[in-house]
Structure P
Amino acid sequence: MSAPPDQWHYALALAACLAVTLPLEFAGARVYRRPHRLLRALAPALLFLAWDVVAIAAGVWEISPVHTVGVWLAPAVPLEEVLFFVTIPLCALLTFETVRRIGATHRARVGERK
């Protein structure tokens, strides 16, 4: 049985974020080639995930199963929630490293002209 389309919106949004920022790796971000830096960027995800589990268990908020694909990794924590805490820092790091690299290249070129 396949999931209704509403259940895929969140997962598809995360996939779109990755699809849009993945080419930045080839533009010079070099995030995947530096796993230590990547792991440091993703480490806070564990804290936020733990915070999520505690908040859900305390009834502070809940995640509707209507908007998830139905794969639960912990009590009341869907796969998409875990992927969110990995995807967003990864996309941010790809963007940051690309902008930083472009800026460094630009500054080097401007310095050459002086």
Structure Q
Amino acid sequence: MTRVDLLIMIIAVAALPLLYLQLWGPNYRGTEVNIIVADQKPQRHSLLRDQTLAIKGKLGDSIITINNGKAAFIESPCRNKQCIHSGWHSRNGDTTACLPNRITLSVVGDGIARFDSVTF
């Protein structure tokens, strides 16, 4: 390993905390959640108020919980439960959906969204 290689590695490791703060810093917290059912008008709910919502979709009711500034699907009538397995969402731009039930949940806020999409 040459000195230049070592210098590049030191710079890369030193830049990691800055990159972490840029992508996951506190200024990207969402303030509200938009819930869209099929082609209906979006429902807006504050992430600052803990609540449990029963949202009627194509297959039946999906239960969405807002707790401690985060939102998640807790129950849904879909088969694979991908919406439930996606977990809690709190950052501006976080989005999850129950496609069979035609319900989309998106977190919105003042900061810039982290990603435009994530594929699993």
Structure R
Amino acid sequence: MKNILKDKSFLFALKVVEVYKQMIAEHKEYVLSKQFLKAGTAAGALIREAEFAQSKADFISKLSIALKEVNETQYWIDLLETGKYITSETKSILVKEINEILPLLISSIKTAKNNLKT
């Protein structure tokens, strides 16, 4: 069965890596870009980890942390665009992908929490 959340978060992580490489090549910026890279790739890794969670509570925890990482990534995107490290176009592309991931992630967490109650 296809896991859309896993696929979208993986493709988003690839885009984050691409933008990171571009930033360090063009701007020689390593501090902010590294934070962006860590947060932007962590969400996908946590979603992947959740597949083999030790319990339902662990599954919910991993997805909840992934949600926080996506939110943190949004912060770094805003900061990088304001600081002129990325273009408005790049920001739009990244935010569009985040806006596709967030509802899937939130829905997965809600479903898992509801299943935990039953």
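Here are the numbers for the structure shown:
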item	result
helix-only ellipticity at 222 nm (-39500 (n - 2.57) for each DSSP H run of 4 or more, over all residues; to 500) from the coordinates reads -7000; which among P, Q, R	Q
Label whose coordinates, when relative contact order in percent (Cα under 8 Å, 6 or more apart) is calculated, return 30 (choices P, Q, R)	R
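Rule-based calculations on the coordinates, nothing more; no lab input. Model, not experiment: these values are computed from the prediction.
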